[in-house]
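Engineer: Structures for review follow.
Read-outs: derived from the displayed coordinates by stated rules, not from any lab. Remember, it's a predicted structure, so these values are computed and weren't measured experimentally. Cβ atoms are built from the backbone, for glycine too; each structure is taken alone.
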Structure 1
Amino acid sequence: MPVYILPGQTGFYRGKVRDVYTINNKWLVMIASNRISAFDVILPRPIPFKGQVLNQIAAYMMEATKDICSNWLITIPAPNVAVGIKCSPFRVEMVVRGNLTGHAWRTYASGKRNLCGVTLPEGMNENDFFPTPIITPSTKATEGHDEDISKEDIIKNGLVEAEDYEALEKYSLLLFDRGKEIAAKRGLILADTKYEFGKIDNAI
């Protein structure tokens, strides 16, 4: 995907999936590409229309959850483009898990019963539902791999203030519950997902 020069552009960042342009240090233009990454590696072949699908799903979910937590989105001017407000991002990703799958299952299968400071119940099998959804946060790395981290270490290391982290936990669980409801109506299971938050004018 080409790199553009936009009017008022004050920054550019190419992520694993999205290209992000900063405009006048106030707004972001995110272009969702057809790139696909797995385990932090961009695969060689893009998937046609993936960016459009990803962008439209994200826009739908933000519209469907804006009563829970305000979000950055202003408009979708093209199928794979989103424009919104630039915030100061929190340096953590809030991973919410409803099922024992993926990274959580690999950790569990290795014999460990603690993930990001959360104690995992005994006697579970792959894909089992947790009694209640759990939050297993990770660091938000600009390069390289995100790393597992506990709530206690996030606060102790000053990545997020305790009061803000409590709000992030609350919003994450509410958003996950709404996502599960939307998925269930379509015969789907929201096994796990991640949420990223930012702050502007002292508001999350």
Structure 2
Amino acid sequence: MRATPALTDFHQQIIDHVQQRIRLTTEEQAHFVSLLTLRRLLPRQYLLQQGEVCRYENYVCSGFLRSFYTDETGSDHTLHFAMEDWWISDSSSFIPQQASRINIVALEPCAILQIDKAGLDRLFDDVPAFERFWRILNQQSLISQDQRILNNISMTGAERYEALITKYPDLEQRLPQKYIASFLGITPVFLSQIRKNYKR
């Protein structure tokens, strides 16, 4: 009987992440890991650029990334951020394998485990439990997206900032103020005033 290869720390990290939601046999774990590729990024290095096809779903082992859209005036708008134990991708590009309209860039040194679409489709066929895992991830993503839309409608800029910092206390140490402002849909000047009032 062929021995199962030992898992690296990063592989063990993603297995632990998955097994918080579904259970895998040792063989299923090994199969999943065999479909993953490790990629490292430096700060300001792009994981995805506007116009490229998003080839991978990306699990963040370490580091911090930001996704954003650049409009016709050259202004960028922060859409999402991702830290350790999160996934980041562009589903609108990944699923149909069409050109992306967004960028994803590293803000810190990053280690990422990637799986391409062919690998993911194969995983769904070989280990059906992963369809449930992906459904759970998508449900969580939809809930977060709906909450953000409701917050934008029902909260002031100051209330949105307070909710964000309460949920992610370390965010200001990792995401520059101009990107936090962009994520909240306010100007950096207004955010600076909000922060002054918040700290009083």
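Engineer: Quick check on the output: 18 is relative contact order in percent (Cα under 8 Å, 6 or more apart), derived from one of 1, 2. Which one produced it?
Structural biologist: 1
Engineer: Suppose you compute P(r) over Cα pairs in 5 Å bins from 0, in percent for every structure in 1, 2: which one lands on 1, 6, 13, 17, 19, 20, 13, 7, 3, 1, 0, 0?
Structural biologist: The value was obtained from structure 1.
Engineer: Further question on the same structure: Match the computed value 4.1 of distance in nm of label points 7 Å out along Cα→Cβ at positions 18 and 186 to one of the structures 1, 2, and report its label.
Structural biologist: Source structure: 2.
Engineer: Among the shown structures 1, 2, from which was the value 23 of percent of Cα pairs over 25 Å apart, for residues 26-145 alone calculated?
Structural biologist: 2
Engineer: Out of 1, 2, choose the structure whose coordinates give helix-only ellipticity at 222 nm (-39500 (n - 2.57) for each DSSP H run of 4 or more, over all residues; to 500) equal to -8500 when calculated.
Structural biologist: Only one of 1, 2 returns -8500 for helix-only ellipticity at 222 nm (-39500 (n - 2.57) for each DSSP H run of 4 or more, over all residues; to 500), namely 1.
Engineer: Taking 0.55 as the value of FRET efficiency 1/(1 + (r/R0)^6) of positions 50 and 98 (r between Cβ atoms, R0 = 25 Å, to 0.05) derived from one of the structures shown (1, 2), identify that structure.
Structural biologist: 1
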